[in-house]
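Heads up, there are several structures right after this.
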Structure I
Amino acid sequence: MHNLDDLKFVRVIDPDIFALVIPRYLFEQIKELDENMVDRIYKSATSIMTVPVVDEQGNVVGKLLKANVWIAALYDITNQVKGFIWATFDIVEQRIFVQACSVDKEYQSEDGEVMKKMVEYLRSLPISDEMKANIQMATIKPRAFERRGWTRTKNVLMEFKPDEKSEVTEPDNKDS
């Protein structure tokens, strides 16, 4: 394993260079993402990172960086990207939600030191102490994160996927 101290974070603020800066293999090694999702991420970088600026007639005249989205590349001493972190800041719930993070396998270890480095980086950002103390992410491998000091949240992620047999129906008013 290479020295983690050689890795430095640099924020990515230009969606036009997003795909050039963050190598595709870093997204592809994330188990929760399939190839179609990775394609959508690269195609949607501008929508992910910016909001449109419109004039009085409703024409888009520019774009502004979203204040609540933070994407940072992790560079080594040769200026090669070896990882990234993509987080959003939720000011209502006072939390940082890690959308995705990935590091080249040469920097990964069983003790999860690289994950600690990512958490330290997020906690170093100029945000509230309450938010720094509430970093969350979704995973399909909770035990792996628990071994690295993370705990399960009280909230449970739910999803609805209609199949051919079921139909979406209007709720009755008994539970409203």
Structure II
Amino acid sequence: MIVNPRGTFGSGKSTIVRRVMDRYDERRPVHIEGRKQPIGYRCVRPDGHDLWVVGHYETACGGGDTIPKIDLIYNHIWHAAQIGYDVIYEGGALIQSDWRRAAELAKKHDLLVVIIDVPVELCLNAIKERRAKRGNLDPVNPKNTIVRARGTIRNAGNLEKAGVRVEWCKDRESAAIACLRALGWN
């Protein structure tokens, strides 16, 4: 099973992936030469349904945002799926704007895209809080977040047209539950 939570900046993608990772008994960071932070994690589960998490979660913004090239992101997804891991991946601009690779992935693997369709105001507040924790008190310009939210919805429609299974969630809690359920957690 491959799960791809998608939403605009501040929608809760990284928080949801962290919540999923917390369900597993052990989280093993995977490093590659030349990278300070992990490229991902292998999360171990007693029943053998281990999870591969793409990207690192050492900072507030995690996942695909921490890997500089989309080809590298999808190479990790394909490899992990080929050797039998469940996979969860999320990301900002790179993943959100690309629906074609996800559609190709869904032709060979069981993929669920979970759309976190929360109000933009909630996302803007989350961005503001995240920035404040880093000491950045500059006002948040909503324009980019609004554009990204529209793009997420448009690309979700493209995924559905391509035959990818998409689950729409109106809040972070239902999105987290959808991800956990897809990965076999009740």
Structure III
Amino acid sequence: MVGLQRGIVRVVDADPNWPNLFRAEAIRLSALIETAKLPPLAFEHIGSTAVPELVAKPIIDLMAGFSRGVSPKLYFARLIDAAYEHRGPQGVPDRELFVLGPEVQRTHHLNLVELRGQFWRDHLFFRDRLRGEPNVRNAYAALKKQLAAQHAEARGMYTEGKAAFVKYITRGGRLPPPPNQG
């Protein structure tokens, strides 16, 4: 099950169906872009729903990368036709955010960014660290649970609370290994 009311924070256990929901949406959007004869977008599953065994807000995060030299505005009408609401950069440079679903049940967030740009590279690096390093994933899960409990109705505060951890990991920071369980 996916969906969460705008502004609300609730983290749930990982759902093995989230990657399938990402793939289905990426296929749907790719077909719409192709039908419109627009340059193709590259899609990646990002965010916590892209990481097995990680608690997450039940919203599928997609990253859609356009080629350098292509205007992101070319895609706006087609994404809006696909029922996405354009929310603008939301204070994030070089990103256009689109959301799917009504305010009471947002199901997907789509980040339209330059393929291999800084946003693209940082998000894939962070996702891959979470996938490949259980101690990083577990530390992030603990932080997310704590922040969700503290800021259940203030998503901005929840996101802000994660920022230092995300920046540290994205910039190559290392966590101490977990204590020996043996």
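Values in this text are rule-based calculations from the coordinates and carry no lab data. All of these numbers come straight from a predicted model, not from anything done at the bench. Cβ atoms are built from the backbone, for glycine too; each structure is taken alone.
Given a computed value of 2.3 for distance in nm of label points 7 Å out along Cα→Cβ at positions 24 and 40, which structure among I, II, III does it belong to? Computing distance in nm of label points 7 Å out along Cα→Cβ at positions 24 and 40 on every structure in I, II, III gives 2.3 only for III. Computing Cα extents along the principal axes in Å gives 45, 39, 33 for which of I, II, III? Matching structure: II. Can you spot which of I, II, III the value 17, 37, 26, 13, 5, 1 was calculated from, given it is P(r) over Cα pairs in 10 Å bins from 0, in percent, for residues 56-119 alone? Of the structures listed, the value fits I.
I have 30 for relative contact order in percent (Cα under 8 Å, 6 or more apart), calculated from one of the structures I, II, III. Which structure is it? The structure behind it is II.
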